[in-house]
Structure I
Amino acid sequence: MNPTRKKSDKFIFYEALAKRLPHNHYFTPTVQSILRKESGGYAGEIRVDRELSEGQYYQSYCVLRNILVGSKEFYCQIDTLVIYKNFILIIEVKNIPGLLTYDEKTHQLTRRRDDGPIEGMGNPEDQLKRSERMVRQFLDFHKISLPVHGIIVFSNPSSILEKPFPNCLAIHVSGLYQTLEKLHRTYREHPTSPHFDVNELHKLFLQNEPKLPPNKPSHIPTSIFSDLIVGVLCPNCDKSKLKYIHKLWRCSICKYKSETTHLTTLQEYRILFSEEITTTEWMNFTNLKSLATTKRMLSECNLERIGGNRNRKWRIHSVHL
């Protein structure tokens, strides 16, 4: 019920972009910088997961990670949503090193590192409050009465919060266990508090999660995508293209071979270009030489068919590989 945390859509997008961007491309340093930040954030979320699993309540909860709550038009993505039988806990994880200062009047969070310049940051309190509102709306819609709590957890040991946020709890990850102890103690002292089946509520959130098409970050120049390396790339050799010979993808450099490497390439195409693809587009992208081979390969990938034989497209659904 509590699977390993998956990377965020943003993290996956930039990994796919970095994989196909030439080393000497002008945008490569920007992508690598974003990936370092995403990697740090992901490591912080893993640290929170570990703290949760080490608590004495690990057998009585379900965790939803990077879950979308709302509709296709209005939604929020929650880092960690923990379902207990007596309450729901939303954890907003932040990996922000440096001295953090919050201005209550402007709702502005700033960060200073050593003697560097002051940087503006996204306000985690506003993010958390919005997530709480949307979860409460979700519960109200399904006529479920459960308290919703939220906390901001700073996962970086170099994070120093100058003063507390005025309207929500913010802690370092090392204090998460003690915070959970206090919450559970509150509900133990009130045994008549409402409760709900943890597994049923877990299913309800998953069943109602909005399905969104891939979303490219808006600040990336459109011209970038025409500069990307096409082909089925070797997972062992940096940016080396595989050739399809006798129903196997083969690398001429390291002698790697596989029947299914193109499935990863399909997901990368979905993330970087479009969730729909034609036979001709797949043939050109993979450098396949045979139209018959291309059609057979797509038909064996369990893709959704769109349109008739003449103008057929294939919809690539998101798959975690």
Structure II
Amino acid sequence: MKASNSFELKRLTSDDCKNEMPQVEVSKETAQAHSRFWDYVLAVRPWSFSASLTSVGLGTVLAYKLATSFSVMVLLATIMICLSVHISGNLLNTYFDYVNGVDDKYSDDRTLVDNKLTANEIYYLAIISYVFSCTWVVILIYLSPAKVGLLIFYALGLVSSYIYTGGVCLKYRALGDALILVTFSPLITFFTFLAQTRFLDLSLLWYSLPFAFFTEAILHSNNTRDIGNDSRAGIVTVAILLGYAGSKLLYSFLLFLPYIILLILGIESSTWMFLPLVTVPYALQLQRQLGNKQIKKLPTQTAQLTLFFGILYIIACAGAPPLFGFIKHLHK
């Protein structure tokens, strides 16, 4: 006996599923806007921000150990200022390297070479970032106990970020390394400390040296990778003057000198200084990569090491008693 109400099972094919499922369409304009957004993000080189942020963190921790008051808003303003000036410097480096013929199809920075953004867009974005930093400087001067001193350090930071590849073009005359060594850690640490406490001491220089060497290691690894391209462009960098073998030795010196400093401090002053030494294996790995000429990603990886080392070094400075000069004297 057959059932009166028969039914038939039908196997659904992939085409049937596609027809029955709602289709989510992404417009061409949306996709282009998304791609353009990431072009802007990559153009500012966010991987390099560890060089600024670690120095801000160091200056803040040292100020907190001394100052009776601590302002979160002052810290926020300091971060905004340092990052904005850093971004402007990165963008102007991209702009001037391109218009001066340093960047070409063989360069690692593809922002302008591949027409992802225009030279005018990069230039105006740098100006906007400068203006943004000026706005935060006004806020910081209102909030901070320091006034004129902050303006002096801010002006030094502005000028340094510009003359690296603009104006006198220190990068093209093998002087960019010296500029970065002085500005990125010492200048930022002094600026941050001053904003919180209203006074300065040269003892801060000793604290900032490990970060100064790491920041220079980031730059030097970048210039070592670009020796061939920079030589074709006719510019002179420290890496070109030293050659690959000499540059490898300098990179190793910059990478391991901070560890030697902390090892000595750990033995002589406080075992807290041993904490950042846990990053030594990563440093050894990067040194081997340079020796094997695996250097395409070395600047980014050195910046990552700077961040890992920096976090642990800041924690060590927070836990250790004051180690140097006037800062040490204040706690007696």
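FYI, it's all coordinate maths here, none of it is from the lab. All values reported here derive from a predicted model rather than from experimental measurement. Cβ atoms are built from the backbone, for glycine too; each structure is taken alone.
What the table below lists for this structure:
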quantity	calculated
Relative contact order in percent (Cα under 8 Å, 6 or more apart) derived as 15 - corresponding label from I, II	I
Test item: FRET efficiency 1/(1 + (r/R0)^6) of positions 114 and 306 (r between Cβ atoms, R0 = 30 Å, to 0.05) calculated as 0.05, pick one of I, II	I
For distance in nm of label points 7 Å out along Cα→Cβ at positions 154 and 290 computed as 3.6, the structure of I, II it came from	II
Structure from which -22500 was derived, helix-only ellipticity at 222 nm (-39500 (n - 2.57) for each DSSP H run of 4 or more, over all residues; to 500), options I, II	II
Identity of the structure behind 3.1 (criterion: distance in nm of label points 7 Å out along Cα→Cβ at positions 106 and 258, calculated), options I, II	II
P(r) over Cα pairs in 10 Å bins from 0, in percent from the coordinates reads 5, 21, 27, 23, 16, 7, 1, 0; which among I, II	I
